[in-house]
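Before anything else, here is the set of structures, which you'll find just below.
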Structure P
Amino acid sequence: MNESLSQMRGVGLRDEASEASGTHGATSGTWSFGAGGFVGRTLAALCVLVERLCAVVLALDVLVVFVSVILRYFVHHPVDWAEEIAGDLMVMLVFLGGATVLARGQHVHIDFFRGLLPAAWRRAATQTGSWIVAGTAGGLAWSAWQLLGDAANVTTPMGLPQWIGVLPVLLGALLMTAVGIANAVRGATRGTWFTLAGCCAIVAAVYGWNTLFDAYAIAPWVLLLAGFAGSLAVGVPIAFVLALAALLFFISEPSLPMIIYSQQVMAGIDHFVLLAIPFFVLAGLLMEANGMSARLIELLVRIFGRVRGSMNLIAILATAFFSGVSGSKLADIAAVGGIVVPAVRRTRQDANETAAVLAASAVMAETIPPCINMIIIGFVADISIGGLFLAGIVPAIVMALALSTMVVIFGKKIDPRAAFPARTPLLRLLGGALVALVMVVMIGKGVTSGVATSTEVSAFAVVYALVVGGLAFRELTVRSVARLFVRASSMAAGILFIVAAASGVAYALTVMQIPALLSATMLTLAHDYGSVAFLGVSVLIMIVFGAVLEGAPALIIFGPLLVPIAVQLGINPLHFGTIAVTAMGLGLFAPPFGLGLFATCAMTGTRGEDVARHMLKYLALLAVMLALLVLVPSISLWLPRHFNMA
């Protein structure tokens, strides 16, 4: 990959993209800290053990939820322990898995700002970032240790000791601290110790100033913003940018004991509904491993191969289809791009154009159920997830039609026989499409009918992909399934650790009364200029922070702030949620900061600057479609109203 692309998108993002595509999985044996020497080998062995433990935890979580569903709906004997056990297992998955994701260098981060520094300063910035990660994880461990002591004599509603749920947070934070230190001292030079001394000097100076000059102490909100901006600039992973910002606030705010910090981080992911995220990711990976993506795309080539712009049209259709299985946009792009882009090159089409189409398709697919970001905003803003799933379908169809029209207008005809020289028998292609279609229908019907929750449906989807997909295609082995569980646990831990860290920032904003201030400002704006002005400003906020922060934290921070204001203004929360997720997706895949765009480039082997030029026309079209969604609420509300969910 070329140097400029590496500088813009960051190593961590490249690795996560590769993880999604399976080219650089969690079992690849590469470590961010290296594995030389006794300490390095020991730490690497420990991380491998933890990865496998997390895969087992994910499997147990699926089993617990699946059994509870069977007992509730088929045996009519519901159990009370399922949600508590599943929640404790998810805490273990997130914090232990988050440490292994850090060890693999797979946490999402922005390298754009660090790339602007002089070359001589970049290594120092990287080492500083590693020290920041170690310090942040150490702060979390300190708070978790206090929480562990506080929970020693407390039991859960089920009668289990409460410390069982806290212990993984402490162990995961300690492992993150060790990995952060190992990253910092890898290939240590004199500059390594200068960066450590610099970090310690800054901490000592701030502490000393606030202690000696209490009347002029630096305000907690200033430290929060400074920690956020500084760590983002040196390329710290997004999750740790958020965790550091919240940590600085909790340390400097005298009214808040440090124990609350780990409580809030835990509370961010201690909800049954969020289990749908790892389950849907796992279901998507299982269907991809079954060869489903290859069969579907080859079938689409047979059907649409002679249409103008057929390969890009197929990229749109396939992305929409797989978004109805995995919920993860990076996984969808990997599944589709890994097959479409080689076919594009075989037909001598422009791979940069196809990469731009894939990125634009991911924006379109942000609202296709079971979208992870729909689950997140539904959870944090208390909106019906089933209603959001319904509200996102028609907007996605409208955007898909617009993108399809554009690729046909700008496209060229190809010889479809060149795309797949080895042709699969038609019956096998139709059978593969049918198996996947049943899965998509099962997910959609289960969630939107209200018969089961999104978490319960996602557990069924995993079992279906394992059993039916395995029997239909016979391409899964015990070893390959084990690797998929490791990959899924790593991907899910990376996503959910961001959710956990962002919840700490959201709590800090609440303590600072930012919701009340924002509410007053936005209500004044709406009073003076109308609700459309409020929606317009909200869209701009989500686009900017979707680009800078990645999707989940932007929704976690701003969703609970903006949704209540929208309701006060008479805006349907389903309509607002759909707009917010779409706007966030537009920022996520927009140059120059959009992490999703550079992940797409990494997975397709293209250059960010080349793809960005092709992307502009699609971004303009998507912006027009987003404006249409804002101005015509019925586009998102028609289907929920039809099912009496709006």
Structure Q
Amino acid sequence: MWLLVALVLAVVPHAVALPIWLSTLFFAMAGWRGFIAFRNRALPARWLLLAVAVLAGAGVLIDFRTLFGRDAGVALLVAMTACKLLETRGLRDGVVLVFLGYLLVMGNLLYSQEIPLVTYLFAVVLLMLAAQVMIHRQHAGLGALAPLRLTGKMALQAVPVMLILFVLFPRIPGPLWGLPQDAHKGRTGLSDEMMPGTVSTLSKSDAVAFRARFTGPFPSPSQLYWRGPVLWNFDGRRWTAGEAPPSPVPVPFTPEGAAVDYSVILEPSNRIWLLALDLPAMLPPQASMTPSFQLVRQQPVNEVYRYQMRSYPQYRTGDLQATERARALRLPSRGNPQVRALAAEWRAQDTRPESMVGRALAMFRQQTFYYTLNPPLLGTDSVDEFLFNTRQGFCEHYASAFVFLMRAAGVPARVVTGYQGGERNTFGDYLIVRQSDAHAWAEVWLEGRGWVRVDPTGAVAPNRVQDGLYAAVTDGQNLPFLIRRGGDSAWLHQLAMSWDSLNNSWNEWVLAYGPDRQKEFLSGLGFGAVDWREMIIAMTVALAGFVLVVVGLRWLDQGSRDPVVRAWQRFCARLARRGLARGVQEGPLAFVQRVADRRPDLAEPVCEIGRLYATLRYGPTASPEDVHQLQRLVRQFRT
């Protein structure tokens, strides 16, 4: 029954991802197995189990189109565990089920590693250990809570070993083994392409994209532009990257102000790009930079990833190469004739790029444009329809229209996507950037200044840059709670911030404890620069020291934790004070017989105590009643 409860609890978190029929099958078969155990009924025939196993496997194959990968693999594991429950007869079957339970627990971590789930799974592991104790000591006469007390002590004793291994075991970049391709699906985040609705859909999510901790003062909101994919190619509706190969060294530019030093704790996204403030001046480990100043990583970010960064909010970039100029002016051969005509009119009046930028921003600022999460759908000539008909859009509409206008007017321009702003968490003094902070803006190339950021959204809704999304849209009541700030629910928001601070500490010190964080932490403890050889030596010494301490304490207090041994030692100590010490070579029965021969007046109690102790210590069973009887006899014994 211990094992059955533990297995059910291990499958419960999986139920949200499993097909309904499979969850129903597992819990029904678990209930059937419980009924058999309570009523002492016979197990089902093997042919029936074989048929259920084949049908369950076929169902998994039909639902997932494969038997491999995270989702299909976990589903198949659940189905086979359910079948195994109904053929469990002996010790070997129980041990197999225990290890299937551990695999089910580990499978949950492929979906989430948040604090609540990890705490829940730790409790399930304790129950699984208790079941394992009961399987191997089923004839030991243990009470109902004895297995839990034993596993709790085992877990506490394992904590120092766990901490030593966690802190000192040399970390390597990336996972030790590969994971199936679907292990990281379902992640939300920026894409390497943009079309109407791409960013506005993402902005309705309050999921955390990353957190940032600054070494010095927080930058102003107007400087919080987190650079992501840079989009160059436009097909009339969709913007795509078409980026040149990245460089293993930072792309040079000229800083024009103080640097901003900070660390980023990036949530898993299954993407290769990293986020950094404009403009990044350094590369994280195993990362490179595209000519568009976008940071990319060699491997997708499939774990919480922490990296140090330095950026310069004020800068000048270098000259524009001929190939880059051609790409930054390229437009589809046809489409959007009204915008092209407007750009030609502006160019006929003034050819200066600065004038084109000013005219476009003035149009957005002075004419009736609306910033909304739910803009109307656009047709084939999407830019024409947006600028001259609907005039309702989100940041991707404004950035796309602005860049199209600039290119049509002969000004090199490109779209930059990323995040803008963030929310300061005063509990942990760091910045939370959510998916709702996703943003798109433009960059134009100006002679003598290089690439210059222009955010046309700021011309339509300037409070979007200063105060965030909720302050800028009029239809924000349907936004998730964490995006809406202020009002009567301010105390709930503060509670959410305190919980996020705890999550951030968990991310920084547990999930993101990689090789760089490990070296940083150990160096901060005074170890200086460390390498993997020194960490292995330190780990071995720490483990050996811990083992010696434990063995020493056990030797000094041998048997003190066993009530049977403790009662026997108390009995022997009382006899030793009367000159009847037990020899190291004497067994319990030989010792009490010698005492009875020398003290006939004590023969009856000492023989009874000796026989009961030998039965409890060396017999096949040890009931709690017999233990209490031994303790009572020893308390009543007088010499």
Structure R
Amino acid sequence: MPISSSPTEHPRPPRVGRVRIRAVASVVAVVLTGAALVGCTPPSRTVAGSSVTVAVSGAFTSLNADSSFGRASALNADIASLTGSGFASHDDRGALVPDPSFGTATITARDPLTVRYTIAEGVTWSDGVPVTPDDLLLAWAAESGALDTPDAGADASTDPETGRVGPLPEGVVHFDAAPPHGLELARQTPQFGDDGRSLFVHFDSYTAGWQTVLAPGLPLHVVAARALQLPLRHDAAAATDTATADPDRDAAAGAVRAARAAILDRDTGALTRIAEVWNRGFDLTGGTPEPELLAALGPYRVTAVADGSVTLTANPRYEGSRRPAIETITLTTVDDPAELTRRFAAGRLDVATPVPDPALAASLAAIPGVRVVPGAASTLEHLELQFADSRNGLFGELRVRQAFLAVVPRQQILDEIVVPVSPDERLLDSFVLRPSDEGYADAIAGNGAREHAGVDVEAATALLASAGLVSPEVCILYDPADARRAAEFALIRDSAQRAGFRVTDCSRDDWRGLLGVAGAYDAALYAWDTTRLGPSAVSAVYRSDSAVANFTHFADPQADGLIDRLAATDDPAQRTALLTQLDALLWQQAYGLPLFAHPVLTVVSERVAGVTRSPLAPGVLEHAWAWTPVAPGGSARTG
């Protein structure tokens, strides 16, 4: 369950159990023009000449959204979701949907867990080079950590201002991958299948996310050519026209063979150079990157990058299940709500997911031909308590935790902060299940959540008296720049003082870096991004020995047992049963309080059809390939 500071945060393409910060707000316009792009043949579903303009917040900083630096930008994740492909994804209810048009993932052994990842015939990068198991091998090498020099790390060589990792010392291998999500359990070097399209990956222990943990990220032929200084073209004349010439197939294959040998032989010198390119070679430093860096395997490819603008064009070589209808998507920055309204009124924008605000929603809804749809994101607001090493040392005692939670005004927070924007929203009553999940209704009926809808000052006072405490202090950590979170803090402070608590302000601009730090605070207000709430995410937050995201120092042997059983099954019914038991245990231990799902607004004009925003999708762009332009007469043009 990733960390989020606000309803507009999210930086990474979805994979099971990743911990990440969330940030996105986008706006889209559809324009129909008469001419198709020169030099490419759009897929059969694509409407020639159709274009979409998307206003986004944040910056496009890297073509590698799987690195620590790349994951820090929302736009990187959105673009990666449209330019990449994988073996499976999740639908709006979290159910896994395989994509056989890209390939298949199959368990071939259980002890140890062995998975065969097979790429479908005919799948190619947008530059015409076939996608092979070697591309999967690079993803394994980068994200498993198995080839990294022990204790190398990159903290000392990371720019504190940008977060970009610096050059690697000679002889040091370090892939600066984002936090682990399953491949860290696959330390053994994978084996290639005899069919030339498969890679066998062995996991040290069962991981429920085996179908989604491995997918091609960067094209190995490009990484290898740059790292090992190998040509991608044998034809000298073609090499002078890099904007239009595809790589030579033999040259690309030669680069791939060299990189494969380096990985399988664990050649430190070559791996250092490969890691260096993987870490830094796809970061953007101004202007459109060199064409070979833009090779994509999803429905879209990046074709231009300028100041505050990114252009995505339908990938003519994509033959998968997500063939796009809109030919061109242009992403451009629009941060000012007033400017957003002006552009909608002028007909220059057609879809938006702005930061929810009642006044903005009203002004947009007043524009003819524009519809404003409230909803909920996968970002879940919560309050958590420090079980150990807190600022005032209060919450190691169950009665004190129970007393404090009894005076948190959950319903008032919802009514005053969320309902004005999203009238149909309800309190979130589970730590580990979403309202859309199977079993949610049964779980909340018996987990004790309903006892915390209101405030019970009398019970809190009695619990404090039994614990022998008078006027205890609770310092709450939160983001002071987030107006909604500041309002939550004020409501909790005013309510808690009725039972004798002194709630003080531990807010800091650098609050993320203080999570879990001993002596820094007693309680924290922030959000989990549960876009992919898999077993590894649950383990990262609630397992006693987790060093990833167990910021509360919560430790419970029974919870550990449930989490271990959860990680060992892929049976949906058993998972639901285990999550229900874990949820009830967290309520019994007064872990904290889930509050609400962050509200979102989706603003849609009548000129585009098919715009949806799943609560489990990272943003409205997740399904942009499914949008269709609407002709002036009102009928969708699908080509």
Checklist entry - A value of 0.60 was derived for FRET efficiency 1/(1 + (r/R0)^6) of positions 259 and 315 (r between Cβ atoms, R0 = 25 Å, to 0.05); which structure in P, Q, R was it taken from? => result R
Checklist entry - Taking helix-only ellipticity at 222 nm (-39500 (n - 2.57) for each DSSP H run of 4 or more, over all residues; to 500) from the coordinates of each of P, Q, R, which one would give -26000? => result P
Item to check | Given 75, 61, 57 for Cα extents along the principal axes in Å, calculated: source structure among P, Q, R | outcome: P
Next on the checklist: Of the structures labelled P, Q, R, one was used to calculate Cα Rg over 2.2 N^0.38 Å, for residues 467-546 alone, giving 1.86. Name it.
Outcome noted: Q
Item to check | distance in nm of label points 7 Å out along Cα→Cβ at positions 147 and 515 from the coordinates reads 2.0; which among P, Q, R | outcome: P
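Just so you know, all these numbers are worked out from the coordinates, no wet-lab data involved. As the structure is a computational prediction, the values presented were derived from the model and not from experiment. Cβ atoms are built from the backbone, for glycine too; each structure is taken alone.
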